[in-house]
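As structure tokens, here come the structures.
Values in this text are rule-based calculations from the coordinates and carry no lab data. A quick note: this is a predicted structure, and the numbers were derived from the prediction, not measured. Cβ atoms are built from the backbone, for glycine too; each structure is taken alone.
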Structure I
Amino acid sequence: MRLNSLAFRLFATAVVSTMLILPVAGLLIYSVYRQEVEEGFNERLSQLLTIVHADAIDGAESQPGTPGQVGEPLFFITHSGWYWQIKPLGGAPGEIKVSPSLATFILPSPYEAGVEPDLQGTRWMDGLGPNDQRVRIAETIYAFGEGADAPQYSISVAGPLDWLDARVAGFGTQLAMALALAGVALVAVTLIQVRFGLLPLRAIENGLAAIRSGKATRLDGELPAEIEPLQNELNALIQSNEEIIERARTQVGNLAHALKTPLAVITNEARDDKSPLAQKVAEQAKVMRDQINHYLDRARMVATAGSLVRVTEVLPVMEALQRALERIYRDKGIAILVDCPESARFQGEQHDLEEMLGNLLDNACKWARKNVRFSAVIKPPSQRGGGSRLIVTIEDDGPGLTTDQRRRIGKRGLRLDETKPGSGLGLSIVSDLAHLYRGRLDLADSRYGGLKAILELPAP
């Protein structure tokens, strides 16, 4: 999964969202649970306080009695954390009474600490019990009689805060583990979802690769409703491209017919006349015909070089050119050695490849003594990007060219040797056509002593 891919963006967004949402949700759940546990804890203390208070004053006339069985066995276990206490206030008669669990320890009084009561008249305070136990104390004040002189007594119960914290902490640990597992599960599900959800795009990618390699001419297959319009638009684009190419070919053909016919008439008329003027007209008509052919070819190049679906096998083209040129140059005894893998493909029109290779091979045969080597290889994509490249090399054992000659030879109409047939446009056409396909033509010294032409073109 690449960092700049759509899959990574979707996956990263889901992971970041999960990492933000789950902790926030965990804190909210933890807070609600702690609040519920504390409310339950306080409710338990309030119930015990009511029982102790009712049992202490039941039947008492001047001071609280000692509570009996109050329904909590932990009151009878020393330092259990659960305690009750009855304490006289302000010189009221009687002694301090405590639960057996307190032993000799006296709990602090929220009343004496200045804690204000709640709406039910209960005072709450967190303090220390025996052995520095953290406890929560609930206290109520009861007076025997009315008036300021009535004796008052503090009746209180206490419960262990460590129990409360342990219960909340245990839940927090379980909650964290559950959320962690949920996070891992969500990340895994997100990864599967992203992979599955983007499969239609992979199908389109494979379909376009098949079109580019010449194995298909359109995108087919069932796609989700959201992706189907994209498929339809791509198919429409491919069809439109084919229609444009076909119209361009038709117009070029019409133009060629319209121009070549008058030139043929002029040439024929001039050929019958032996005057210097007629010979000059015939010469210039031939130049015009060559120039027209060149620019018509260039127009056709522009129309076809951008084709989306044209792929040409290289080996059949090379073998056909080999057979044709060996027959043409039979008198020179030219031997053309072809070396090309069957898998070699050209991303473009067949007749464009034939024209480029034909011009180069014909030029090599003109200048070769006996041998021409005609080879092709596929260069894989570079790390800097771009697709595969077709490298065609044509070498001959002729006289070769100097560096200055190689620099000038590609100029349109330039002929280094007027004794050789031709218009001087061959290499110019090859260079122009290669450029339209985002390729190039290079010339170098051949290892056989002649010229080496290196043609680089796109491969599917």
Structure II
Amino acid sequence: MDTTNKNTMDMTHGTLWNKILIFALPLAASSILQQLFNSVDTAVVGRFASSQALAAVGSNSSLISLMINLFLGISLGSNVVIARYIGQKIEKNIQAAIHTSILVAILSGFFVMILGQFIARPVLLLMGTPEDVIDLAVLYLRIYLLGMPFIMLYDFGSSILRSTGDSKRPLYALIAAGIVNTILNLILVIVFQMSVAGVAIATVISNIVSSSIVMYILLHEQEPIRLDLRKLRIVPGELSQLLRIGIPAGLQGTMFSIANVCIQSTINSFGSSAVAGSAAALNFEFFAYFMVNAFAQATVTFTSQNYGAGEYTRCRKIFRIAMLFSILSCGLLSGIFVIWRGFFLRIYTTDPAVLEFAVQRLLIVTTLELLTSSYEISAGAMRGLGHSLLPAIITFAGSCVLRLIWIATACRMVHEFRVLMIIYPISWVVTGIAMLTAYHFVCSLTYSRMKKSSSGI
């Protein structure tokens, strides 16, 4: 592979502190911008449409995550596999993995788009979406899902670029898309009075823009990263590796989403003001969490390349550095949101009833968001080493099952919004302890085996 490309990064040599930071910050900015698509939707309908429109958009967030997270996990699988091939310098396999990944993105995107049109209303009804919100919520979801093929192409394409150390150009694509999204939101909602339909259409168009830019980059990239549409095909061996890493990672995200869908259903029971307030506060949780997620993805990519290159000592350093950066950055951002909560929440709504619920969620959940570093960084390190199933199992037990038990017990005994919110930090602590323990076990086992192999024992 050509290491002279200014957009790539040599992850297997030199200092790690600056490289991890340089890689992760654009990644965090990319995630924040992607979330801003939804945040702008929320802010515009909240200020210029109605509280019902705000609730309609917000009630879809957990469901959308549930529907796409499995396939996003597969995109993470492509990141791990391609990064490892780069570390091993196997160009033929890099090409096969890239073209398999893009075809999987196209097929999965159309699958989710079509399936979503049929299940939108039944699922939203099953979640207990309030009657005064349901029609608008269904309309938003169905239009949003029309953009799923483009969301998948962007995510898989960006994953390929990030496997080379390039986290900047996916960010540039999102900046362009974000500008388009904001302009169209304001025009369609304020000028044409299209409410939730307007923000959904704007989001779809912005997704088309971001995916088109990333695809253009890949089509004109240097070998072996270049995408050739004539070579698009499923290579069984590469697909197997992508799925081995990707499906457990996707299931982990899906499990979180399942638990969050159940939590959203409980939130719905408190009425449209609670739904809208929770949706407003959730945006700031996302922003803080994306700092954690960025360093977790950096951990995956850096660990994969160094593991492929046989640099096992660097893999340990990557974990420690990423964990430190994750805790500090997430804690700082969460603190800013909590201290100046009045200013930030009024970006989305001025309704006193909505603000009351938003403040409760912000104080209980966002304040402790940094706890997610414990399991996300550990899980990222294990996936970089090729272990993806164990983190998924731990997540299932520590987050999904625990949250469902809490909803079925504590929330039924004390039907209060703050009681529901407390399960977030509780589940983070439990999952974090378990994931850190698992990481140290996997790490010791892997490095012991590799030392024996390298010494010829």
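A value of 6.9 was derived for mean projected area of the Cα convex hull in nm², for residues 341-428 alone; which structure in I, II was it taken from?
Checking each candidate, the match is II.
Can you rank I, II by relative contact order in percent (Cα under 8 Å, 6 or more apart) and just name the one with the largest value?
Biggest value here belongs to II.
For FRET efficiency 1/(1 + (r/R0)^6) of positions 205 and 245 (r between Cβ atoms, R0 = 30 Å, to 0.05), which structure out of I, II has the highest calculated value?
I
Which one of I, II has helix-only ellipticity at 222 nm (-39500 (n - 2.57) for each DSSP H run of 4 or more, over all residues; to 500), as calculated from the coordinates, equal to -26500?
Comparing all candidates, it corresponds to II.
Supply the structure label, taken from I, II, corresponding to mean count of other Cβ atoms within 10 Å over residues 173-180 with the calculated value 20.1.
II
One of I, II was used to calculate mean count of other Cβ atoms within 10 Å over residues 117-124, giving 15.6; which?
It was calculated from structure II.
Determine which structure produced the value 128 for volume of the Cα convex hull per residue in Å³, calculated from the coordinates; the candidates are I, II.
Of the options listed, only II reproduces it.
Of the structures labelled I, II, which one yields 2.6 when distance in nm of label points 7 Å out along Cα→Cβ at positions 85 and 325 is computed from its coordinates?
Going through each structure in turn, the value belongs to II.
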